[in-house]
Structure 1
Amino acid sequence: MISEDLLKSKTREFFNLFWNPLNGQPPEWSNHWYFEHTIENHDERGCYALFVDKKVVYIGVGIGQGSGQYQNCGLGYRLKRYWKVDKDKTTTKKYKPRDNWEKVTSILTIGFKNEYYPLAAALEIFLINALNPEKNTQHKKTPNNT
């Protein structure tokens, strides 16, 4: 199982290898977002991890320019594909996962300052290769590249 602690440990390993200490402290993972209020780092570019309960099932990156209300907000623009507005009046949640991601219970994000956002793509590949999340299909270890 890929736990939050393992995700954070591998992220620290990445930053130990690739972050220049002259840039200050590297970014850190947000708190869990449970489909209520505004998602942390929505206005930055970076990586995200989708959780089912306490297990990471997917790691992705949001580094695009975005558009509309998400202009220059790579994470917000990318992550909106995973949720929709919750129109069920019996719940207090504002959003809920889209049908093909209905088992997702929370999302973590890690946002990068604009000048460092290219490292988000490298972090995504590093984490997928190191952790092998079940829903990721690219950048995973195979028997030939372990």
Structure 2
Amino acid sequence: MATWRSMRDDNLRAAKLLAEDFPRSGASRAYYAVYAACCDVLESRSVPKTWHGRSRAWWYPHAELADLLEGLAEKYEQYGEPLLPPDQLSDLCGRIERLKNARVQADYVPATPLEAADMQDCLRDAVAVINLLADVFEVEQ
């Protein structure tokens, strides 16, 4: 059975393999590596999921991912355990949003150019988010 961590690792490997020749697919995989890393953190901290009627599954909505992480950070701060300085939290959420936007453009907007250099930005952001989440939440890398 797959885990969020194995899905994170599989998607990141796929993104790296696809980066040069298939940057659109690579951008999508980079985002999903980050999505899986975020889900691992959220689930391990018992953040409630949302029921998705169409897929008939509990999940963390893509549109709310950064907000859920911000909420988790705020929860920790209420108990005197600051997780991240505000600028670092803002950077983390910004990277997640950039990756989500790149995935949407890559998957649904054919007119949007996505080159190998753009894909390198996606990989940089994905690796940064995954590493930061691992450091802050002490999850396995």
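Any read-out appearing in this document is the output of simple, stated calculations on the displayed coordinates, not a laboratory observation. Here the structure is a predicted model, which means the values were calculated and not measured. Cβ atoms are built from the backbone, for glycine too; each structure is taken alone.
Once distance in nm of label points 7 Å out along Cα→Cβ at positions 24 and 48 is calculated for every structure in 1, 2, which label goes with the largest value? Mind dumping the intermediate values first?
Working: 1: 2.4; 2: 3.9.
The maximum falls on structure 2.
Assign the value 1.9, calculated as distance in nm of label points 7 Å out along Cα→Cβ at positions 96 and 112, to the correct structure from 1, 2.
Details: 1: 3.5; 2: 1.9.
It traces back to 2.
Suppose you compute helix-only ellipticity at 222 nm (-39500 (n - 2.57) for each DSSP H run of 4 or more, over all residues; to 500) for every structure in 1, 2: which one lands on -23500? Walk me through the numbers before you get to the answer.
Numbers: 1: -7500; 2: -23500.
Among 1, 2, the structure yielding -23500 for helix-only ellipticity at 222 nm (-39500 (n - 2.57) for each DSSP H run of 4 or more, over all residues; to 500) is 2.
Can you spot which of 1, 2 the value 15.3, 51 was calculated from, given it is Rg and Dmax of the Cα atoms in Å? Don't jump to the answer; show the numbers that get you there.
On the way: 1: 15.3, 51; 2: 15.1, 48.
Corresponding structure: 1.
Assuming 33 is relative contact order in percent (Cα under 8 Å, 6 or more apart) as calculated from a single structure, say which of 1, 2 it is.
Working: 1: 29; 2: 33.
Clearly, the read-out refers to 2.
Rank structures 1, 2 by distance in nm of label points 7 Å out along Cα→Cβ at positions 40 and 104 and report only the one at the top, that is, the highest.
Numbers: 1: 1.7; 2: 2.6.
The maximum falls on structure 2.
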